[in-house]
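There are structures below to look over.
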Structure P
Amino acid sequence: MEKVATGTLPRRIFADVEWRPKAVEIADKLNEDVNSPCHGLIRPPNVKQPRATIRQKSFTDSLEPILKHPDFKDLDVDTLVKVLNNFWNAIKDLMRDAFISPKDYVVQKTTGAFVFNGLLPTIAKYCRDPHTGQYILTYGKLRDFLFKLMDSKYLKAEEWKASRKGMPGGAVAMMGTSQKTFRTLRSILEKEIEDRIKKWKR
């Protein structure tokens, strides 16, 4: 770190040091928790896991916006695991078909992980106690907020259906799997959230 400070080594070499080990621990705990919507779906390196829908590396990468966010980066692993379980259980209630057959949808694949995990800090912003300003990231609070957005095209399970055997998938799946696509989807949903918040305040 002294060499980074003096410019002898580029800072980018250590860019992941602060958050990636925590991300791996979170992914492992979610994957091993039998009560988690992510149970058995995150495949660690060099491990055969037939039910898996996403590689551990992809899932941990998707946690970067959370683990670098000033309001979340100092939270301990167990707290973050609890918040993520609450969040994904709320998504599960909103898009139940996608969780019954996760391989047939991209919700619990790379696309969904990057879009929804990246969206969590934005959603959390609207899940605060109005008097204290503290986050209320319970399953019930997150579920209530998501269900206010249930008419969104981009939160309907059928739009996340994966392409199979020559059959086209839903609108989200057909957009692709690039980081640009993930950013576009997040931007669309963030705008929808902001528009609805303004409407509710009128």
Structure Q
Amino acid sequence: MAAAYAAGMRHVDHFWCAMSSVPSVRARLGTPMRGSMEQFVLAHPEMSTEVIADGQHLSPELLTFAWKMKGAQRLCLVTDANRALGMPPGKYRFGPLDTGTWFESDGKVGFVPGSGLASSVVGLDTMVRVMKRDTPAPLHEIVRMASLTPAERAGIKRSYGSLETGKRADVLVLDAKLRVKRVFVEGICAL
């Protein structure tokens, strides 16, 4: 992590998912205990990360902790979704349709039987609702974590992520229950 940071790395993908914890690092490398990616990200204010706030991957306590530690400008909401996104429960493939690895969806989350969680199967609107329900983060910060912050991290904030003159007018309108009401793509209503 230190070498990557020195080379300019400032973002890691979804926090806590498949990241080593201190006990697992100690089991692999022995003593003294060493920090992992989690501790490195938390110890460096410039680092940003993501959470899968689908109500399945991370507990409310971890979502709140991530928001409190990184803030809305350094924490992104991501789906980590796959082709089971919004589909009924069933078997689906990662990657190529003919040779990809099989996983199952129960309609809430993807999993590989006997191996645990595989990925999310719900959209970003669900992530916004879960963050609102499960954390004390204010709605304007939650919306930022789902829009402007990811655009900043991806280097596309000049065109995406907020409503400003000259930006692409991709807009999602939510109702009072944070459900998708309308969708605009380049300013044209698509739903």
Problem set entry | Origin of the derived value 14, 33, 31, 21, 2, 0 (P(r) over Cα pairs in 10 Å bins from 0, in percent, for residues 86-181 alone; candidates P, Q) | Q
Exercise. Which structure, out of P, Q, was FRET efficiency 1/(1 + (r/R0)^6) of positions 110 and 134 (r between Cβ atoms, R0 = 30 Å, to 0.05) calculated from, if the result is 0.90?
Worked result: Q
Exercise. A value of 10.2 was computed for mean count of other Cβ atoms within 10 Å over residues 126-133; which of P, Q is the source structure?
Worked result: P
For this session: Given a value of -15000 for helix-only ellipticity at 222 nm (-39500 (n - 2.57) for each DSSP H run of 4 or more, over all residues; to 500), point me to the structure among P, Q it was derived from.
Result: P
For this session: Match the computed value 1.1 of distance in nm of label points 7 Å out along Cα→Cβ at positions 62 and 118 to one of the structures P, Q, and report its label.
Result: P
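Bear in mind these aren't lab numbers, they're just calculated from the coordinates by the rules spelled out. Treat the numbers as computed from the prediction; the structure is a model and nothing was measured. Cβ atoms are built from the backbone, for glycine too; each structure is taken alone.
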